[in-house]
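S.K.: Listed next: structures, encoded as structure tokens.
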Structure P
Amino acid sequence: MDTNLLQNRDYTLIIARTADEFAPNPPHFSERWNAALESIVMLAQTCETFDPDGITLYVACQGNERDCEFLQYENVTSGSLLSVIKDNYPPRKVQIQTVLKAALDSYFTRKTAGQTQPNGEMLVILLDGEPEDRMAVARTIREATHQMDSDEELGISFLQIGDNAIATGFLTALDENLQEAGAAFDIVHTRHLETIQPESITQFLLNTLNE
């Protein structure tokens, strides 16, 4: 397995969890997220091996009692990841366009300033439901591809937690139809988190860049 593409790259993790009382599939919703946390930490540990100074973490909080759109944390390690996630109360609805655009704008600003890693960046987005702003999400990704110099410069992975069928349909469309919608490169890869085994996380990251 050639992991050179994963080296010299920054990693950003975006958490978009719906508050339990507004969950799209309430039965066992909390249990799914609790089980997912272990996988999220293992994912962060894998990213750390390629990005030793820690990952950038965004937590969506739009529409909750804190009245914010998202919170951003720099240089987060796998050891501190859980406490950061648990300290933030999730929003009522999944809205990720604002936080996704902020993460992409940050990358391109740093790229212009010569502050990015040679191989670019990877964004991993964990969500449990259908984004309300799904058309804006698709547009933001499409526009980002037209600022890229190569198809391996940026990779965006969507990891779905739970079995919301509408969310699955949206993510599948992003994965399979992005270039048909006008994107310069196919940079989206989607999976259900529970289908990724600990020993296959690195391969999942590679697939984000190669598929």
Structure Q
Amino acid sequence: MAKEAISTPVIRRLPRYYRFLGELEREQVERISSRELAQRMGLSASQIRQDFNCFGGFGQQGFGYHVKELREIIGEILGVRKDTGVIMIGAGNLGKAIAAHVDFEKRGCKLIGIFDNNPLLAGTMTASLPIMPMESLDSFCEQHKPQAAVLCIPKDAAQQLADKLISLGIVGFWNFSHFDLRINNPDIIVENVHLGDSLMTLAYCMHHRDETDE
């Protein structure tokens, strides 16, 4: 029998579980029940149990979850120790901020190259890496074989660049370009980040904060 696919909402909750369990570890909490974890995370205990059951279930009835062990298991599922090679395209303000402040290596990735088409940036350092010209992209990918790319580029440049990156072996994109890469490339893996959408969601929730769900 084919393995049942894990739903996207469950996958998106896994990093939250990993983060909250890390906080519990730092507080030296050794074990926790699904009810207590649910209270901390704003979820229901049944939702947590359903999510974990997608991967076989991890707790013991009457005991709950061993915090350190559960975090290690979820980390293994997320692949936090795999060091997937990642390149970044676009070293403007957004790219530099992501390179400097996102801890790639704690999240299963390793930033190994940064590229930009601005000749004034070539050779300057960001996150301990030299910014390289786009002309060196092909040879770099051939030598280092990155699997994923962070796109911090204008929307109108995204499709052409994505096509090139796919031809160079890139299969996953952390996409800040606001262009839907999967329209023409349905087989790639894309995580789209729309900062403006997130801000508008916040604005909506604030504007409608007094409304109740029907």
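S.K.: Say we calculate distance in nm of label points 7 Å out along Cα→Cβ at positions 6 and 134 for every structure; which of P, Q gives the highest result?
M.R.: Q
S.K.: Assuming 1.4 is distance in nm of label points 7 Å out along Cα→Cβ at positions 54 and 182 as calculated from a single structure, say which of P, Q it is.
M.R.: Values: P: 3.9; Q: 1.4.
Matching structure: Q.
S.K.: Say we calculate mean count of other Cβ atoms within 10 Å over residues 110-117 for every structure; which of P, Q gives the highest result?
M.R.: Details: P: 12.5; Q: 20.2.
Evaluating mean count of other Cβ atoms within 10 Å over residues 110-117 on every structure, the highest lands on Q.
S.K.: Another question, if that's okay. State the single structure among P, Q that was used to calculate relative contact order in percent (Cα under 8 Å, 6 or more apart), giving 13.
M.R.: Derived from Q, not from the others.
S.K.: Consider the structures P, Q: one of them gives 0.95 for FRET efficiency 1/(1 + (r/R0)^6) of positions 86 and 118 (r between Cβ atoms, R0 = 35 Å, to 0.05) as calculated from the coordinates. Say which.
M.R.: This figure was derived from Q.
S.K.: Given 7, 26, 29, 24, 12, 2, 0 as the derived value for P(r) over Cα pairs in 10 Å bins from 0, in percent, which of the supplied structures P, Q does it correspond to?
M.R.: Comparing all candidates, it corresponds to Q.
Computed from the coordinates by the stated procedures, all read-outs in this text should not be read as laboratory data. All of these numbers come straight from a predicted model, not from anything done at the bench. Cβ atoms are built from the backbone, for glycine too; each structure is taken alone.
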